Structure P
């Protein structure tokens with residue numbers, strides 16, 4: 001991916017990814033992402049999203065009965 005839909009240049013950066021449910025938030029630091037230098041849009045590889053989903057599923061804070 002070289003260009004964003006806005007025409008801006010895409011660069012790989014480490015970002016913070018937030019998992020939010022109600023008043024609870026988990027912040028995962030240093031997540032690799034493609035970030036548009038013009039509009040700030042953030043894109044993730046499928047492999048990264050799968051890992052984030054596994055974290056979300058394995059974290060008790062996001063289970064229905066823990067709220």
Structure Q
């Protein structure tokens with residue numbers, strides 16, 4: 001998901017998106033521990049997306065407080 005798409009999300013959807021990515025990340029970590037990970041780059045990608053979602057969520061909440 002691109003950051004521009006993330007900015008279009010509603011406040012309620014941020015929690016759902018973050019939760020789904022964290023769940024997928026946990027599953028990938030279990031696969032990595034068992035040496036059956038098919039796409040190791042996906043772990044980095046998911047971590048980055050979670051961080052971006054958290055950052056955008058914070059930006060939008062601060063922007064709402066200032067107005």
Structure R
């Protein structure tokens with residue numbers, strides 16, 4: 001997903017240089033949406049992993 005955001009960002013830069021402003025704006029908007037979606041999914045995944053790690057370590061301490 002981050003790769004797609006980078007591709008759309010690069011596409012918006014290139015099309016902006018050539019004067020296709022409408023396409024550049026659309027590509028930049030898509031890149032922005034994908035980037036923020038990636039950040040949100042990364043944070044959710046990190047929090048789930050972190051809470052499971054804490055939960056697993058507390059279970060192993062109770063067993064000893």
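Each reported figure results from applying straightforward, stated rules to the coordinates on display, with no laboratory input. Source: prediction; values computed, not measured. Cβ atoms are built from the backbone, for glycine too; each structure is taken alone.
Can you spot which of P, Q, R the value -27500 was calculated from, given it is helix-only ellipticity at 222 nm (-39500 (n - 2.57) for each DSSP H run of 4 or more, over all residues; to 500)? Only structure Q yields this read-out.
When distance in nm of label points 7 Å out along Cα→Cβ at positions 13 and 29 is calculated for each of P, Q, R, the greatest value falls to Q.
Given a value of 26 for relative contact order in percent (Cα under 8 Å, 6 or more apart), point me to the structure among P, Q, R it was derived from. Value 26 for relative contact order in percent (Cα under 8 Å, 6 or more apart) corresponds to P out of P, Q, R. Taking percent of Cα pairs over 16 Å apart as the criterion, the highest value among P, Q, R goes to R.
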